[in-house]
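Several structures are given next for inspection.
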Structure I
Amino acid sequence: MTTTPTPDPRRWLILAVIAVAQLMVVLDVTIVNIALPSAQADLVFSDGSRQWVVTAYALTFGSLLLLGGRISDLAGRKWTFVAGLLGFAGASAVGGAAPGIEVLVAARALQGGFAALLAPAALSILATTFTAPDERGRAFAVYGAVASSGAAVGLLLGGTVTELLSWRWTMYVNLAFAVPAAAAALRLLVNCRPRRRPRIDVPGAAVATAGLFALVYGFASAEMDGWGAPQTVAALAGGAVALAAFVALERRVPAPLLPLRVVADRNRGSAFLAVAVAGVATFATFLFLTYYLQRTLGMSPIETGLAFLPMVALVMVSAGIATTRLLPRVGPAPLVPTGLALAAAGVAVLTGIDVGSSYAGGVLPGLLVVGAGFGLIMAPSFATATSGVAAADAGVASAMVNTSQQVGGSLGIALLSTVFASAAGGSVPAAGTPAGLAQAQAAVHGSTVVFWWAAAILAAGAVATALLFRRGAIAAPEGAGLPAGDPAR
C-alpha cells in the first residue's frame, strides 16, 4: 500500500527559491549579449574573442548537466543546490571584476559549470516537493514560465544595468539572486541521500561530458567558422561517436550515469524532444529579433527588453492554464503539439517585418502568439519529463530536460546564424539604393529567412510530438515526493 506523503508546509517558499535560481540560470544565457559591446570597449578584445564570452557558458553548462544531475541524486539535492548557487555567485563576482578577456571567459565557464549543478537539482527538488496534481500543475506553470521567458528577462535586465550602471553589473547582479536564494535554501530544504550510495559511473560521465562538450563546441564553431570547417566537422563527428558509445556503456554498467529507463518512456522522450525543438527556435529568434529592434527600429537596450514583456505575460498566462486546468485532464498530447504549432505561427508572422515596420504593427502580434505557444510547450513538457520518475532518478531526469534545452539552443543559434549570414550576404539591393538602407534591408532579409526556418522547425516538432505523445492524462506520480533515502541536514 502506497502512503501519500504529507505536503511540506513550506513548499511555496521552496518554489519561490527554485524560481529565482532557475531565472538566474536561464537569463545568464542572454544577459551578457547586450553588454558585450560595452565589455569589448572596456577590456579591448577582438570580435573573435567576443564570441567566447557567450560560448564558454554554453560549453560547460551543456556538457556537465548529466553529471550534475547524477551528483544531485547521489550527494543530495539540498547541498548540490546550495553549492551550485554559491559557486555561481563566486564565478559571477570574478567575472564582474575581470581585468581582461581571459578572466572573463574563465568566469563564464565556471558559471556554466555551477549552473550544471544547480539546474537539475532545482527541477528535481520541485518534482519531489509537489505531488498533489493541482499544486504540481501550479508549481510547474511557474517553473515553465520562468524557463520560457528567462531569455527575454535577461535581455531586459542586461539592457537596464548596462545602460544605467555598467556591463560589469550583468555579472554582479547574479549575487542578488544567488546569495539570498542559498540562504533561504539552507533553512527550507532537507537533504535526502540514498541509503545505499552507488559509485558514480566514471566512464559514462567522462564519455557523456566529452560528447556533449564536442557537440556544443561543434555548434559554436559552425557559427564562427562555418559548417565545413575541419574543427566543426571533427567536433560534431566526435560528439556523435562519443554519445553513441555512451549509450552502449549505459546498457552494461550496474549504476549508469543515465539509466536508459529515464529516456525510454514515450511521453518523457517526447517532452525532451519538444524542449529541444523549442530551444532551437527560442534563442535564435530572441537574438535576431533583438538585433532588429535595436539596429533597425532604433530601440535602446532598455526599450528592447521592455518590448519582450507582452510575450512574457502571455507565457505566464498560457503556462498557468495549461498545467493547472488542462494537463491533469487531457495530458500533454494535445497541448505541446498545439503550443509548437502556435509558436510556429507566431514566428511566421514575424517574417512580415521590413525596414519600415513598426513595433506595434510588425512585431507585437507575432510575439503574443509566440508567447501563448511557449506557455503550452515548456511547462507541460517540464512536468511530463519529471512525472513518474523514481525519486532516485529525479536529478538525472531533470538534467536531461535542461540538456535538451541547452543543446537545442546551441544548435539553433549556430544553424540559424549561418542561415542569416548566407541570406543577408546574398541580398541584392535595388539599383540606386543608398548604402545604409541597402545594409539595413539585407539584415532584415536575413532575419526574415531565419524566422521562416525557425517556424519550419517548430512546425516539424509539432507534427513529431503529435505522433509520439501517448493520448490521455498522466497518472499522478506515486511517491515522487518521498525521499530517495535518509533525510539529513
Structure II
Amino acid sequence: MNIKELLLQQAQKFDQKPALIFQDNRITFYRLKELSFKFATHLINKGIKKGDKVAVFLPNIPEAIFSFLGSLSIGVSIVPLDFMLTEEEIINFINHSEAKIFVAYPKKGIEIPNVKNRCPSLKEVVICGEEQDGFTSWNQILAHTEEIEPCAEIEPNELSSIFYTSGSTGHPKGVMLDFRHLNNPVQTIDHFLGVKEDDVFLCGGVPFSHVGGLDYILLMLYFGTTLILMERFQPLEFLRHIEKYEATIFCIVPAMFVAILSMKEYDKFNLRSLRYAVVFGAPSSPALLNRFHQAYPNAKLLNGWGLTETAAPNTISPANIDKVRSIGKFSPAMQTKIVDKEEKALGPNQEGELWVKGEAVMRGYFKEDGLTKEVLTSDGWFKTGDIAYYDDEHLYYIAGRKKEMIKVAGEIVFSAEVEEKIHHHPKVEEVAVIGVPDRLRGEVPKAFIVLNHGGNLEPDELREFLKEHLAHFKIPYHFEFVSELPKNRTGKIDKQLLKQRSLS
C-alpha cells in the first residue's frame, strides 16, 4: 500500500470531507494529508530515513494517526505500543525494536526521561498533550515544520510495522508486517462487506497498538470513508456515537458486546444507519450475538477471524444469523488446511490445527528466528494454534486454542465450547473457563462467572443446567463467581491472569 499516494489522492478527491471525527472535531482529508506530511518532514529533518523505526505510545487520538501515516509515507516502520504497557515493557520494546523516535503521551507511572535515558537508540522523544521541558512537543512540530511532499520510493516487501504480542518477560514477539500486508485488511473487508464511500466506520476503543486498530485507519484512507474515533470504549457512548454520526460499520470484540448488552437501555437507540456489526478476536457466543440482533435487526451481525500474524482479518461469516457460529470462508488470497497431530490434512467436520498460507502471512518475528521457525514452515504455511474444522459448505468454525485445551483424564475439553454452553444460562452475563491442576485427573475445567445485575446462582443449579448440554467431563469442577473478569487492552479476557490467581 502506498500511503503517500493515498494521502495525496484522497486530499484532492475528498478535500473538505471529514476523514476523522474526534470529540466533535472534524479533520478533513486535506488536513489529514497536511498534518501527516508535516510529521514526515520533521522525521526527515531529524535524519530519520527509510527503514528506521518510530515507536508510538499514544491512546486512540488523532496524533496517533498522523504519526502512523507520516512515518509510513516515507518508508519508516511504525512500532505501535499499547497504552496500557508498563514503563519496563516500553523500554524493553523500544530497545528490542531499536526505535529512533518515541512519540508519547504523558501518563502516570511512566517517567519519560527515564525511558529516554535507558533507550540508547532513541534520537528524539515527541510529546503529545502537556509539554515537558527537554522534549519536542507535537505543537512545536505543527507550528515550525513546513509541509513537504515526501519523495521516498517504497517497495511492497519493505518493513511497514512491528506489532508486539507479548509482555516484558520471555521472548518479545514482534510481528513483522511489510507494506504489502497493509492491503490485506482493506481487500478482505471490501470482499465480504462491499465498502462504500459514504460508509462511516466507528472505532470505539480497539487500540491502534493492535492490528485491528490500524485496520480502521487503512480503511478510512483507502476508501475515503469517515472514521469516528473514540479514545476508549464506553458502551453508552458507543451507542450514542452510532446514533449521532449515523455509523454504518463497526468491528469489536465479544467483551464489548457483553458490556453493551449489560446496560438496561442498550435497545433504546436508533441504530438504523448500521449496516454491519462484526465481532473479531475470540470465539463468540451465538446466544450473545443473537441478543444484539434481536435489538437491532437491521444490522447484519457477522463473525470474523484473523491474527496479528496474518494481517487480520482473514474471514467474515455469511450475512445469515443462522450461521453466526461460523467464522465464514477465507478470502481468495488465503490457502487453508486442517491438520492432525502428524500434520496430515483432514477432511470436513474433523477437528485439527488450522494452517494458513498466502500474502497475508507475516514475514516473521523480529530478531526471533527460532520463534519464527516454530510457526512458519519452509514452504510458507503458518501454524495458527487454533483448533478448527470446516463443514460441507466449507464454512470454518473455531473450536478453541491449542493453548486452551484442557486434558481431563485423557479427554480433550475446549474452553470455548464450555463457555458457550454456560452463556446459555439466563443469569450469566460473562464467563471464562480455564484448566486447573487436579491430582486424580491431571486437569479439570474451572469457570469464572459474572452474573447479570447482582443475580444469584448456585453451582449445583448450574451443573444441573449444563448436564443437558455437555458431557460430564466437560462440566467445570470448580465455579467462582466474580464481579468482573480481567481484560487486556483489546477487550479479550486475560486468562493468564486467571490461571495465576487460581494457582496462588
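Bear in mind that the values in this text are calculations on the coordinates, not laboratory data. Remember, predicted model here, so these are calculated numbers, not experimental data. Cβ atoms are built from the backbone, for glycine too; each structure is taken alone.
Here helix-only ellipticity at 222 nm (-39500 (n - 2.57) for each DSSP H run of 4 or more, over all residues; to 500) was derived from just one of the structures I, II, and that gives -25500; the source is I. The greatest value of percent of Cα pairs over 28 Å apart, for residues 151-438 alone among structures I, II is that of I. When Cα extents along the principal axes in Å is computed for each of I, II, the one that comes out at 69, 51, 44 is II. Determine which structure produced the value 2.2 for distance in nm of label points 7 Å out along Cα→Cβ at positions 71 and 87, calculated from the coordinates; the candidates are I, II. It traces back to II.
The greatest value of relative contact order in percent (Cα under 8 Å, 6 or more apart) among structures I, II is that of I. Of structures I, II, the largest value of mean count of other Cβ atoms within 10 Å over residues 23-30 belongs to I. For distance in nm of label points 7 Å out along Cα→Cβ at positions 15 and 159, the calculated result is 3.0, so let me know which of I, II that is. The read-out was computed on structure I.
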